[in-house]
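Chemist: Below: a set of structures, written as structure tokens.
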Structure 1
């Protein structure tokens with residue numbers, strides 16, 4: 001399972017890599033993320049008076065949106081994490097599921113604007 005391909009039907013492209021563009025994309029294509037995005041922004045960036053927190057904020061939400069904009073991929077990652085947390089009795093199997101989810105999250109974080 002990989003992140004959405006450029007021009008894949010129904011999957012919106014990644015926005016410009018700015019907080020404003022990312023927020024607009026989330027509001028339009030993954031509104032379920034918006035309350036957490038806004039709360040995180042307010043707590044760690046807007047009220048921090050320190051722009052050094054912006055790169056970490058963008059890295060986290062860039063990856064979250066890259067996955068959430070593709071409902072099939074989002075369901076797959078959520079399913080992996082759920083199975084590892086609630087269904088696995090074998091630690092090795094749970095670790096493998098979490099490693100797969102982590103790999104997808106790392107790929108999503110490397111998605112470029114327009115992809």
Structure 2
């Protein structure tokens with residue numbers, strides 16, 4: 001049997017933009033993606049602390065060390081600049097693997113700089 005577990009999380013990061021006219025996704029500072037072990041194109045869940053919205057999309061790289069967190073396309077309607085969100089990715093593991101697996105947890109500062 002396999003189960004889905006948290007692979008990585010960027011906890012309480014600030015939204016820097018919302019671009020309704022982009023084709024979709026979330027743009028994440030490449031340094032944050034690296035710290036959280038999230039790759040471009042990976043499916044992620046977004047939880048908005050400010051309004052309770054939850055959505056799924058895929059990650060694209062933003063400029064390294066820019067602090068950028070931009071929701072694109074329809075997801076832009078679910079956030080406002082300055083909202084605090086959590087970005088979560090999941091992996092599928094066997095129960096035995098899941099018992100010993102340690103997710104990458106990232107706790108950025110108020111300017112979205114990566115802290116581990």
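Chemist: The value -18000 for helix-only ellipticity at 222 nm (-39500 (n - 2.57) for each DSSP H run of 4 or more, over all residues; to 500) was derived from one model only; which of 1, 2 is it?
Modeler: Traced to structure 1.
Chemist: Moving to a separate point now. When relative contact order in percent (Cα under 8 Å, 6 or more apart) is calculated, the result is 45; to which of the structures 1, 2 does this value belong?
Modeler: Only one of 1, 2 returns 45 for relative contact order in percent (Cα under 8 Å, 6 or more apart), namely 2.
Chemist: Another one. Quick check: 45, 35, 22 is what I get for Cα extents along the principal axes in Å, calculated from one of 1, 2. Which structure matches?
Modeler: Traced to structure 1.
Chemist: Out of 1, 2, which has the highest value for distance in nm of label points 7 Å out along Cα→Cβ at positions 34 and 90?
Modeler: Ranking 1, 2 on distance in nm of label points 7 Å out along Cα→Cβ at positions 34 and 90, first place is 1.
Chemist: Oh, and also: With distance in nm of label points 7 Å out along Cα→Cβ at positions 58 and 74 as the yardstick, tell me which of 1, 2 scores highest.
Modeler: Top value of distance in nm of label points 7 Å out along Cα→Cβ at positions 58 and 74 goes to structure 1.
Here, each number is a calculation from the coordinates, and none is a lab measurement. Predicted model, so just to flag it, every value in this text is computed and none were measured. Cβ atoms are built from the backbone, for glycine too; each structure is taken alone.
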